Structure I
Amino acid sequence: MPATTSPDADIELRNRCTRWLSGHRPLRSMREALLALADVPEAALPLDVYGQGEAVQALEAQVAALLGKPAARYFHKGVAAQLAALRVHCGGGDGPVALHPQSHIAIDEAEAFEQLMGLRGLRIGHPDHPSDIEDLMAEPEHPAVFCVELPLRRGGYRLPTWEGLVNISHACRAARIPLHFDGARLWEAAAHYGRPLADIAALADSVYVSFYKGLGGLAGCVLAGSAEFIAATAPWQTRLAGNVYTQAPFVLGALQGLRTQLPRMPAYRARAQALAALLAAEPGWRVAPDVPQVNAFQLHLPAAPDALREGLLAIAARDGFWLGARAVASHLLAGGAMVEVVIGDAADGWADADALQALRAAMS
């Protein structure tokens, strides 16, 4: 019988652990999270009100500068930010919005751009392969906007080559197609390209970046682009219930993440590559991609998903090592399971050999 049977029980078990495979070290309570934010220097500033406040504007300015964009707007949720971006890019029409079939916008946002905005999706590309110019040029219909997710999380955190990304940008500009980067993990992607964030963002007309994934914030994101574009998203932010009375805790978490986690992205990527190589050497185990491009990768194991989940939770209960609680069917190993591994500061608490031993035990 599985060690836990509900999300609340999973969280309780995770909080009892002393080591965690993926992500950043978890804050075990709301009190702990709020006390950590109290130490952020900007916590002494006045509370923001409906998007106006020194801390919010400082965050927007900092991200705009990092991305080399004239303007940026803070949003409470990435879904709202990207819906606003797509609506503005499409004007009063219904699109079409060109995007990868495995993209976050299509799958994880529950096709909100179609269901809420009345836009039409044009799904182009191939499974587990990042968007490329050939996919776009092979499509006979002219898109109103082309969305590229960097990296393609559901495709194994894969990225286009730098040349490929430049070609996409040049083709879009030649065809007068706005290019939008879904950069929820753009902070992580920059380490792969070895280029400043501004060089990457310069290829797109608009860029969305998240604060609660790699940067470890509580929530929130920024949408960046031209001053005219960002101004046009303002009414959509209100229409999408994003003009929240105060965003103070989320803004503080974002500022802290930029300060502490962003500089570590190259090291997290290197650690992911070393761990992936060790795990891939196990008989019957596979990692995807073969060499991780960012700080995350898929691990495919020869075990049924339910059995693997039970094993993962058993190791958490017995050894205090949280390996995760989610295992899905593998598309690379028949009858196998896939788990995602994302390297963050939690990896400071274990050696790669420890992770291998724990995963072996979960499989036994």
Structure II
Amino acid sequence: MDNHKIEEFAASIRFSGAVLLNDKDGNIVWEAAFGYSNRADRLPNQVGTRFGIASGCKLFTAIAICQLIEEGKLSLDSKLSECLDIPLPDFSEEITVHHLLSHSSGIPDYYDEEVMDDFEDLWKAVPMYTFRNGTDFLPLFQNEGMKFQPGERFHYNNAGFVVLGLIVEQHAGMPFQDYIEQRILQPCEMLDSGYFSLDRLPANTAIGYIDEKDGTWRTNQYAIPVQGYADGGAYVTAPDMMKLWSSLLANKLLTPSMTRQLLIPHQYDPGSGLHYGLGVWITKKDEDLFKYHVMGYDPGVNFRSAYYPGTGHTLVVTSNGSGGAFEMMRLIEEELSKGSSST
């Protein structure tokens, strides 16, 4: 890989974040950090800095649900009406856990990316600082009508994962964030990651920044919910995200059969040309599996991470800006492709 080329590219797009690339044996191929975790005090980002990952943690939710399925508390075919006591009267009685996990439930979304352009618009009507639990999101969608019948098609849906978080809470008997901490983060030794509140961020956590057209910037403090939930909003370090991939692929979080179930295509998104498993995106090239990946976008948050089964590489790109992670991932993939074609 041409590390100098990647560094020059990062500078050209004013990338702010961290990059970590490991080989199939878990050895570091390349790591670097760019920009500032705190622009006002000019504190530089580090590879071990905590970054928000937005929807990147939908994978955590999917793993949690699959764990409860293995314990016999749920099944993929469990009806929503059977596994959640919260009344959702206008939702179809045919919605299953599988529909929710695979973004094919048809329920209304609190932030519909097909019709809404700016996530910040949500908080003009409701204060973002009140959103700390799953039930806080319910008034935004629970009384709306279905968008389509369950299983009819793929439609990326944040509200569906909020509902999954509520299901986890009901059947695990604890707050969703505590479940993820105890059953996923701790077993993976992801000791620097968690669902931190914006008004209580721990040390070495990157502040999210929104760049304005006039060259100024502001933090994302009023642009995202004050605390993340099952649809997004966790904070991780790049090394911790590596541990998640390693534990998942080594079947330390789920049985081999359930891990396979999570990683096989369940839906196809014609808009992106990508397949979707359970909480994870799947990219194919010429019908061959290219990568499993997760991604997250929020104001002041940009995240991409992938495992490449063909080579065994794992890549994490975290950013405390609103863009850049996709571009960095694409360039690194191109560099890896050059290396594999020359051997």
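Quick note: the coordinates plus some simple rules give every number you see, no bench work behind them. Just so it is clear, the model here is predicted, and its values are computed rather than measured. Cβ atoms are built from the backbone, for glycine too; each structure is taken alone.
Given -7500 as the derived value for helix-only ellipticity at 222 nm (-39500 (n - 2.57) for each DSSP H run of 4 or more, over all residues; to 500), which of the supplied structures I, II does it correspond to? Derived from II, not from the others. One of I, II was used to calculate Rg and Dmax of the Cα atoms in Å, for residues 89-128 alone, giving 10.1, 33; which? Answer by label: I. Among the shown structures I, II, from which was the value 26 of relative contact order in percent (Cα under 8 Å, 6 or more apart) calculated? Traced to structure II. When semi-axes √(5λ) of the Cα gyration tensor in Å is computed across structures I, II, the figure 31, 24, 19 traces back to II. Comparing distance in nm of label points 7 Å out along Cα→Cβ at positions 17 and 329 across structures I, II, the highest value is found for I.
Computing distance in nm of label points 7 Å out along Cα→Cβ at positions 201 and 273 across structures I, II gives 2.5 for structure I.
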